[in-house]
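Listed next: structures, encoded as structure tokens.
None of the figures in this text is laboratory data; all of them are computed from the coordinates on show. Not measured: the values here are computed from a predicted model. Cβ atoms are built from the backbone, for glycine too; each structure is taken alone.
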Structure P
Amino acid sequence: MLLSLLLSDLPLRTLNQSDETTIPLAAAWALEGSVAEPVILQTLFEDRTSSQSDTPTLWFGVPTDGALTSLLALLPEAERLQIRCLRSGRDQWSVAAARAAARILLGQRLDCPAQDIALARDDRGKPWLDPRRHGAMAKQLYFSISHTRGVVAVAIGHGRIGIDVEAVREFPELMQVASMQFAHEMRHNLQAAETNTERAALFFRFWTLGEAFIKATGQGITQGLQSFAFSAHDRPVLTRVNDPWGPPDRWRFGALGWGVLPPNGHS
């Protein structure tokens, strides 16, 4: 009873596709193989159907009124201390909400209380289920989290999966960042954009897709963001990728947006 009361008091709510947001948001997901299309959860607490199948799930959340302590109660002591050291209350919420939501969804998949989910990190810092606690399922269940100020995202599946969410904004150094980070094909697409608004939307389409991809591979920034390129319009696809992560059709992607123009390939 105490745990159910705690969960109902969490300072976050589900962000659905029909919701309006105060700032434009872009998100993207990456999946390896031919698994089922991911389901976007309409609530954090009803992952029952997908928990008994191979269906990947995505969840997005935004803050509501409530105490941060209810999120921290779901996390181990070391993570609580780390979060408390963050200076910004918004950053504290973002990190705590993403980690707590991941544990709730993983707990539903594993039929395990959220606070009993044990995670370990590899040498690149990527979190995984700890096999010492969760046995064989630790190698069968993949997850990814993302957070920016004011929104968090979690992706879970039975194969390599990645997710990223970002606030979309125009900024003067956009093309300079793109020249350092993106493949030449995507830089060309950005230069061809007709307005700054379209260019910013396309930049964050590429950015979120790239982040989701390197999270799915588990390589992180060491993979090299110029080692692959994405299509600029409609449903995103890899147009090029370096070994050992090819061929391009090995992967599937989706892009979503709230208040982002032009439309960027909804899943």
Structure Q
Amino acid sequence: MEEISLNSWDQFEDKLKELETKRQALGPQTYSSSNYLFRGHGDTTWLLETTLDRFFAKRISLLLYYRYAQMARPRIEAFTGSRWDIPSNEDYESWLKNHDGLTFHDYKAYDYLAYLRHHGFPSPLLDWTESPYVAAFFAFRSEVRGATQVAIYAYQEYPGVGKISSSNKPIIHCLGPYVSSHKRHFLQQSQYTFCTEIDNDAVYYTDHQKVVARNEPQQDLMWKFVLPIGERRRALAQLNRMNINAFSLFGTEDSLAETIATSDIYVRGRDV
């Protein structure tokens, strides 16, 4: 991972242009080249952790996690009135046994697991956005106590060559945007990644940092842009002019109140 310290919002926008120039130099996007994904952190010291990483002190297998998710389903369905047509535990286990564990283009129960991710259930899915400006909003949205810098990550799964997977190394898997999920998924231009490793023929969820630390030159490229928290007002003002704010990304009464407070009190500093 390349960490880049910046002094201003303008420098961040310049770096975005540089990234886009690199991508365009590879020619039109094909199966061998992927677009960038972005993620914002309100404190530069935060790691690339999923909510599952933070919930459990140890890794858990895909099978065990699926059983936990299945256990929650009847109560969620009873409360929401929704139904998810997903594999039984037995069918999921059979699928895993016949799976090579290296690629997950057919990630089972994606809709349901994405729903759980959006509603607070510990999840192996790390959320990203196709928009660097949406990521910047999440980085600057709230001032984190003690934080002096924020971070905006850019991730490219594979630039110009196809991705190579190996059974003896952790692997990051990208899931596309096409999933039936909460409306926030679409408002925020969301995509998800998850990371796995194989141990004694079982597939486990593991943490993204293991892959990032390898610094491979031809895949899983990552840039970490670090900006001072002092750019918060300027960044939020620019993003609000682009209609990127809490209300546009969440669409709730709470987010409307947050947007009014941020734009009228914090950014514009209006007196009454």
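Match the computed value 20.8 of mean count of other Cβ atoms within 10 Å over residues 110-117 to one of the structures P, Q, and report its label.
This figure was derived from Q.
Output the label of whichever structure in P, Q has the greatest value of volume of the Cα convex hull per residue in Å³.
Of structures P, Q, the maximum of volume of the Cα convex hull per residue in Å³ occurs in Q.
Here mean projected area of the Cα convex hull in nm², for residues 22-117 alone has been calculated and equals 7.6, so which of P, Q was it run on?
Going through each structure in turn, the value belongs to P.
Using mean count of other Cβ atoms within 10 Å over residues 150-157, single out the structure from P, Q with the greatest value.
Largest value of mean count of other Cβ atoms within 10 Å over residues 150-157: P.
When you work out relative contact order in percent (Cα under 8 Å, 6 or more apart) for each of the structures P, Q, which one comes out largest?
Q
If mean count of other Cβ atoms within 10 Å over residues 94-101 is computed to be 24.1, which of P, Q is the source?
P
Among the shown structures P, Q, from which was the value 1.6 of distance in nm of label points 7 Å out along Cα→Cβ at positions 38 and 166 calculated?
Clearly, the read-out refers to P.
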